[in-house]
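Scrolling down, you'll hit the structures one after another.
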Structure P
Amino acid sequence: MPATFTPTAVLDIGCGTGRLLRKMRIRWPSVVLFGVDLAEGMVAQSIRQTSPASIYQAPAEHLPLADGCVDLVTSTVSFHHWSDQAQGVREAMRVLRHSGLFILADMNISHHGHPLSRSQVRGMFENSGLSIRSQTSPVPFFTFTVGEKD
């Protein structure tokens with residue numbers, strides 16, 4: 001992500017307690033924050049700890065946001081829990097604005113015990129309409145994939 005990238009609205013899928021959203025608020029004080037998580041307890045904690053933010057209990061596959069409403073979508077260590085990863089990637093694409101970024105960070109990704117290759121994840125991004133900006137594995141067990149909506 002370029003140093004000059006300043007989103008106006010961000011979504012964290014699998015936001016947990018909202019920690020990443022709070023870090024984003026520090027970096028970009030005027031950013032509008034959205035978070036989704038499937039776990040009721042995580043959503044409750046995030047709502048208490050991450051104000052102001054709009055936090056929803058929802059799956060990645062059915063995001064409760066309007067089309068083209070965010071500049072940045074992030075997901076950190078939740079992708080392997082999604083029941084339909086390809087649908088979740090399509091949803092991230094749907095809510096992104098033109099030139100928006102989706103940054104996916106996860107352990108060498110497995111789905112219900114079946115590992116996905118980096119090329120399979122790239123394929124999900126590309127099939128949803130996202131252009132791959134980068135895909136790296138800074139440590140052997142972790143992969144970062146960055147896609148951009150053209």
Structure Q
Amino acid sequence: MSVKEIMEKERWAVEEGFVKGNWDALDKSEVFDPNMVCHIPPFQDLKGLEAFKQFCMGVSQLLSELRWSWDEVIIEGNTAVQRFTVRGKHTGTTPMFSEQPTGKEVVAEGCAFYHVKNDRIVEFIEYSNYLGFFQQLGIIPTINVNRAAGNS
């Protein structure tokens with residue numbers, strides 16, 4: 001199976017999970033290695049597909065009305081890079097994010113790197129704008145650039 005085909009199945013599985021709540025799709029897609037390792041700073045590394053599924057289910061509990069867009073995908077050799085945008089409404093809590101729901105619409109952008117071996121994703125590395133996410137929710141204040149630079 002080509003890396004492009006693997007990424008198409010990954011996209012299907014993620015949409016099934018986040019949009020339809022069908023988290024078994026991550027297993028059924030057969031593209032995630034059961035022992036995969038996920039790096040999603042600032043969170044602790046996730047070891048194994050089950051840990052990744054639990055993380056994803058937490059995100060879907062935190063944000064409702066989730067909408068994903070895959071803005072760009074680049075594939076070279078056994079590595080794929082995906083730039084994405086996620087939109088949703090902060091209506092829930094999770095153990096990893098216990099702030100009270102704000103009901104605010106949020107937009108998060110990020111990039112994910114996928115390393116493929118033997119037709120399976122063995123490593124996932126995501127870099128998202130969590131600072132911007134927390135600022136949109138009002139948890140971390142935004143910086144007034146003009147004021148910080150001494151301009152009025």
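The numbers here are math on the coordinates, done by the rules we state, and not lab data. Since the model is a prediction, treat every value here as computed from it, not as a measurement. Cβ atoms are built from the backbone, for glycine too; each structure is taken alone.
The table below gives the values:
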{"quantity": "Test item: distance in nm of label points 7 Å out along Cα→Cβ at positions 66 and 98 calculated as 2.3, pick one of P, Q", "calculated": "Q"}
{"quantity": "At a computed 22, 18, 15 (semi-axes √(5λ) of the Cα gyration tensor in Å), which of P, Q", "calculated": "P"}
{"quantity": "Which entry (P, Q) yields the derived value 1.7 for distance in nm of label points 7 Å out along Cα→Cβ at positions 18 and 130", "calculated": "Q"}
